[in-house]
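Readers should treat all values here as calculations from the given coordinates under stated rules, not as data from a laboratory. Since we're looking at a predicted model, the values are computed, not measured. Cβ atoms are built from the backbone, for glycine too; each structure is taken alone.
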Structure P
Amino acid sequence: MQRQRRPGKRAERKAPPLTEFQQPKKRRPFTVFLIEDDQAVRASLVEALGEFKITVRDYMTAMEFYRDYREPVPGVLILDLRLPGMSGVELQEKLNEDGFELPVVMISGHADVPMAVRAMKNGAFDFLCKPLKIEDLVAAIARSYAYFYDVDPEVLEEELEDTEDSINRLTGRERQVLDHVVDGLSSREIAQELGVSTKTVEAHRARINDKMRADNVSHLIRMCFAYNEEHSN
């Protein structure tokens, strides 16, 4: 059922209280399963996440993780789309076949965004673009925690309301472009679909990012996926 919008003008928001995830002593068991084939990068991420009191189990390959993960554990799987041997998408498919409902956050380069979008359509919870920023990674883990334990519903409701307000500010052409972005098309492919220049599409995308207050393409697509899921119920 679609949530009812609260009537009247929203009051100015105060700083939100700390979430359950942001308070390690109150945080429920939650493990980050990190798959990264670059040893130096993996060690750096493990150390950085440790400063946030986040439990991490790290792996070099998808197969190494797949052989180890036999019993469901509360947590989130963070993996690259491109890995030696079994790819991130192949691991996602195997976990789905085995019935493991572990939230998956994909990591991709900008060239892999269409593939990341397809991974989200196949059930991935989120994706992040390289180069990774630790604050973005921690935020993705926090969202996964809230999703897994179904906590912080008011925060989710406000985010959905903000997304709806932003989408309503888009022009008809901007909505067309946005729909194609969410479908995983590149600017060149969108230009071909709409019969305009790539430069025109890039200009539309810049205005869309501004109106949606999106930090990057992964943020934009994540907002749209959440919005579309809410309005499909």
Structure Q
Amino acid sequence: MMLLSRASSKWKVRPDGKEKVTGRLRYLTDMKGANMLYGRVLRSSYPHARIHSIDISVALRHPGVKAVLTHRDIPGLNGFGISQPDQPVFCDELVRFEGDAVAAVAAETKEAAEEALQLIQVEYEELEVLSSPEAALDEGAPLIHPEGNILHETDYSRGDVERAFQNCTYIVEETYETPRQMHTYLETEGGLFVPKANGKLIVYAPTQHGYKDRMQLARILAIPAQSVDRLEERMN
């Protein structure tokens, strides 16, 4: 083990370190605007279910509620995803995991938005749950997507593998699994979205790929990409 003295190493001070550990750093979800509405999303409590009906009539009449949105209100593509836009903005027929978005509420206060979520009536039919990749590959397993349960396959081979095996003294076979790695950002997902009178949408949100987000928002809203402006890119 080699120890470095203070004199032989270069100490760096993180410019946002003090603000983060003291709680003074201003995140994008702390931003506020004039006449701002608060949004809340109704998410499925079932991991796999068919949606038979969504009734938002009572929620729409709740005091302080300005809008309740479902898949019927998506003017463009009801799907997002950079490589494959197969995750619905709002589920229309199926929910595929516990937490899938079904509807959203915009209200004058956070409390009114939360209360309105409880007033949305969704009729579900629970479906068989696939709890592992192996179960999803079984013959006769229910299809998560119309195309099947395999998103992508890649294989690679070079040379005569079987012949090489015949010349081996030992053959060791093993299955290796790697868990998903996720960053733990201090900043939660969210932001401020400001529609302008000229049709533009100003977006302030933490993201790693502003141009891809603009492309997805444009095709969901069925507007030109140039109408989605000022995507704030920041990682915290």
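Using the calculated result -16000 for helix-only ellipticity at 222 nm (-39500 (n - 2.57) for each DSSP H run of 4 or more, over all residues; to 500), pick out the matching structure from P, Q.
P
Ranked by FRET efficiency 1/(1 + (r/R0)^6) of positions 93 and 165 (r between Cβ atoms, R0 = 30 Å, to 0.05), which of P, Q sits at the highest value?
On the way: P: 0.25; Q: 0.05.
Going through P, Q one by one, FRET efficiency 1/(1 + (r/R0)^6) of positions 93 and 165 (r between Cβ atoms, R0 = 30 Å, to 0.05) is largest in P.
For which of P, Q does distance in nm of label points 7 Å out along Cα→Cβ at positions 37 and 117, calculated from the coordinates, equal 2.6?
Numbers: P: 2.6; Q: 1.7.
The correct label is P.
Suppose P(r) over Cα pairs in 5 Å bins from 0, in percent works out to 1, 5, 8, 11, 13, 13, 12, 9, 7, 6, 5, 4, 3, 1, 0, 0; of P, Q, which structure was it derived from? Before the final figure, lay out the partial values.
Values: P: 1, 6, 13, 16, 18, 16, 13, 10, 5, 2, 0, 0; Q: 1, 5, 8, 11, 13, 13, 12, 9, 7, 6, 5, 4, 3, 1, 0, 0.
Considering all the candidates, the number was obtained from Q.
Suppose P(r) over Cα pairs in 10 Å bins from 0, in percent, for residues 85-172 alone works out to 15, 36, 39, 10, 1; of P, Q, which structure was it derived from? Display every interim value, and only then the final one.
On the way: P: 15, 36, 39, 10, 1; Q: 11, 27, 21, 18, 11, 6, 5, 0.
Corresponding structure: P.
Assign the value 16, calculated as relative contact order in percent (Cα under 8 Å, 6 or more apart), to the correct structure from P, Q. Can you show the working numbers first?
Working: P: 16; Q: 22.
Here the read-out was taken from P.
Looking at structures P, Q, which one was Cα Rg over 2.2 N^0.38 Å, for residues 29-124 alone calculated from, given that it came out as 1.03?
Comparing all candidates, it corresponds to P.
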